[in-house]
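Every number here is computed from the coordinates shown, using simple stated rules; none is lab data. Note that the structure is a prediction, hence the values are computed from the model and not measured. Cβ atoms are built from the backbone, for glycine too; each structure is taken alone.
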Structure I
Amino acid sequence: MNYPFLYKHFVFFVLTFVFAFSAKAQTINYSLPEKNTSKNFDFAVLGKTTEGIIIYKFNKNENIIQCYDNAMNLKWFKEARLSNKNSNIQHISVHNNKIYVFFSYKKGDAIIIGAQKFSPKLEPEGRMKMIDSVSKDIISDSDDWYVKHSEDKTKYMVYYVTKDSKEGTEVQSVLVNDRFKIIKRSNVLLPEIKDNLTEELMDNEGSLYFFVAEQEHSDLIYKTIYTNPRYYKLSPAGTLSGVKLLSNGKCRLNSLITKIDNINKTFLLVGVAKQKGNNTTPGFLVSKWNLQKDSSELQKFESYSDDVIKEMMYSPESDYNNFEIKDLVVKFDGGFVAITENVYATQQTIEVPNYYSPSFPSVRTYTYTHKDDLSIQSFDAAGNTQWHKLIRKKQSSESEDAPFSSYGLLKGKSSIQLIFNESISEQSNLFLQTLSAEGNINRGGINCSRQKNLMLMPEKACQVSLYEIIIPSQFRGYTQFVKIDF
């Protein structure tokens, strides 16, 4: 089961900056380590209910919900029992002190898509609601359909591709509310090939936005170049609007982020880009589309300043072309903070002794993923730079996804916090960098790994309340969770 959207989209959105607190006020609690080698569970931190911290563990055959108290003691664990025992869970979320589950199962020649609501104690509340019935020729397994929810989690969209051709991509969708009452069924044809579909977003009114762009892929590392970003809007009434261009076609983006700003009613795109031409300096492409007026509100290219480039090129390994946008923190006034990370790959070829034929050693090539410095830039509502800060770090891994590298982001009322491993080892502490709304940095540390045999994964950290963060750890086949209270 592929469940990356939980990590990517389950964030405690406050639409402001992230909070700052004194390191002296931190409280750290640890769950007991659980052996994970035999059943190969994956996991996702779902959030917090009146019962406690809810964590979802899953593999191909089992779906387990665990509940931890504030001290990270295991209160209970239960199997997510659905109306059909052979169901494949596609989406779980926590909302309004309830657990919402979307799943599918086979029935004859059809795939049944259903949804069910549970109490904080994982007790069923009402029967399963059937959302749709689809031919197995269209949906062959659990990864062929998707669920998006609005930011306030009051509306959910279930959708899947029914036809893909050179003429376009046909999408079937069902919009439901948080009581699983069907609002609208729609079948629309996007005049785009499926390979151009990049992201789908949903606003609080129930509109689904299909974000598309041409894409060029690199073989060395997970690099994609995007051109001509645009979107189509599927309204709650089921009508599909025309293409909305978010770029003038003069930029090539090495990374981008899209968000629906529900407060300012805008579709926001921010990406690290280069304008076409020789010897052009990278910078940020900033685009805003006003959703109420259905018109472009802002389109601007903000080049890196000479001072920013100098900071980015500080170390011999640094290259400002490698910085990719990772997070976007939207502010109430329409401004935002863009967080980019220096991500690149290197290769090393070494000779390995051949004990059977010493005269002919074998050659092995290793590819290393590097996730180094963080560059943070604040913009006002007009896309003008307010301040820029660079946070130094140096991390490398033989693994392509580099699970112990990168950083975790915490959002709060008046600042943002970034946490990352001091080193990639089981004895690593966490660095804590707090940025105020004015761009001031307060540096500190969290001593939570010494003598604990933890390999912390800050990039998968989940903020479960304004004052609490859960960070998973995987070490020697054991999974563990660390809760930090600020």
Structure II
Amino acid sequence: MPLRYIFILLTFCATVAQGLWVDWLQDEAILVVDIPLVMLYILGFTRKRLRQAPYALPALILTGAFFVWSHLGMFFAPNQVYFRQEMVMNIRALLIFIAIILFVNSKEDLQFIFLGFAGGILFQGLVAIHQWLRGPVGLSFLGEQHWGWQAMGTFVHASVLGMYLSLLCILTYRMAVFLRPKYHPLYVVAFFVGAVGLYASFNRATWLGFAVSMTIMFAIDLFRGSVLKKKTIGIIGLMAVFALAGAIRYGTTMVERFSDTEESLMAERTSSRKSLALDALRIMNNHPYLGTGLNNYREYVNPETAGTRIVHCSYLLVGAELGYPGLAIFIATIASFFWVGIKGMRSKDTFVSNVSAALVTAMISFCIAILPSPDYRNLYVKNHIWMIFGLTLVVAKIDHFTKKKTSLQKKASKPDASEANMGRGSIALASSAESNDGSKPTQSDDSLRKEPFQRNIEIRH
């Protein structure tokens, strides 16, 4: 099977919530997404690969440090079953990340990754819209649940659906408005379906993350002059009309959804966000160096909320389970991917700069959305944010390779310095020799040394 289809399957199947139960984990350890992932590792090593960009090295080092630190809890976590459950999630997310940075090596490969994302958005978005308007679709075999007022798609919680759609709608927005690749109408439809599905999730954190990140990036695009162009203004205008119509029709509902925010955040009850945050800080201060161990937060939580509540802030949750050093590595890792993505945004290559902008926007949305939610611990959030991180490095290596190849071509097109300094008599002699016997002068040693390196670059590409 060509890798292009495996890329589509990988990104699409990452939305499927069902898997095979494994007793020793007391959880579903083998999921549908594992099938294309294994196929990618089997077939991907037969392809030539690009080297990572040098400036991606800090992100790779911090990623390794974060995953190593995360699993130190195997030596002390009180509940090893809970620990193993999240350890398996982390291993899968890391394998997806490594597969992407190894086997996605061209703009064409990225196109197929994005097609899988668009297909996933259409599927989950349509399921969410049906749940919002009419109720469950009947996909319980895919893990569909329905609470009656929040659309969940086939995920385990409405917030996970919101996170998924907010991250990927940002990518389809870029493809629909600025890049217009093959299957352009698919990206346009996927964006609108995903935006409606995001609304149907009624999840405040992802609404806020999506709105703020898109506003920031729109302002940057406006400053750079890429918005008010003939090919973009029409679709942006259509999206503005769509947003205005939605605000008129559902604006009151959205405002009401935020109306009890202060109460849920600052109330004195033990289940309020403030009380849960203070409890998380207590746990962090009691276990400052290594934390409680992955997924063992619940073993130390306030007995009044144990089993029903978890701190609604992924940063505090990571800090409680991995300690202050683990939290610092987590934040530094995210910052390193931001740095790589921002460098990509400065590229002169339109494709690279736009995809990098989409990935940076998605990371901003993620960082905002996990501030009032614990969703980084969720399997599907982990999978997709590490896809975003991996794609950031892919775009960086494609840009680095393109620049290096262009630089080599420019050097090859210039006359060798030693030849440029030759006297007129030598040039005339060479010309005379060529004109007399019809043969060309022998290549210089320098040009011969350049050829194998250039050939090697082209083969790897």
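Given a computed value of 53, 44, 34 for Cα extents along the principal axes in Å, for residues 82-273 alone, which structure among I, II does it belong to? Attributed to the structure labelled II. Please state which of the structures I, II yields 1.1 when distance in nm of label points 7 Å out along Cα→Cβ at positions 298 and 386 is computed from it. Attributed to the structure labelled I.
Looking at relative contact order in percent (Cα under 8 Å, 6 or more apart) for structures I, II, the greatest value goes to II.
Tell me which structure, out of I, II, gives 67, 18, 9 once Cα extents along the principal axes in Å, for residues 338-393 alone is calculated. Answer for the origin of the read-out: I. Source structure of the calculated read-out (helix-only ellipticity at 222 nm (-39500 (n - 2.57) for each DSSP H run of 4 or more, over all residues; to 500), -23000) within I, II: II.
Looking at distance in nm of label points 7 Å out along Cα→Cβ at positions 34 and 66 over structures I, II, structure II comes out largest.
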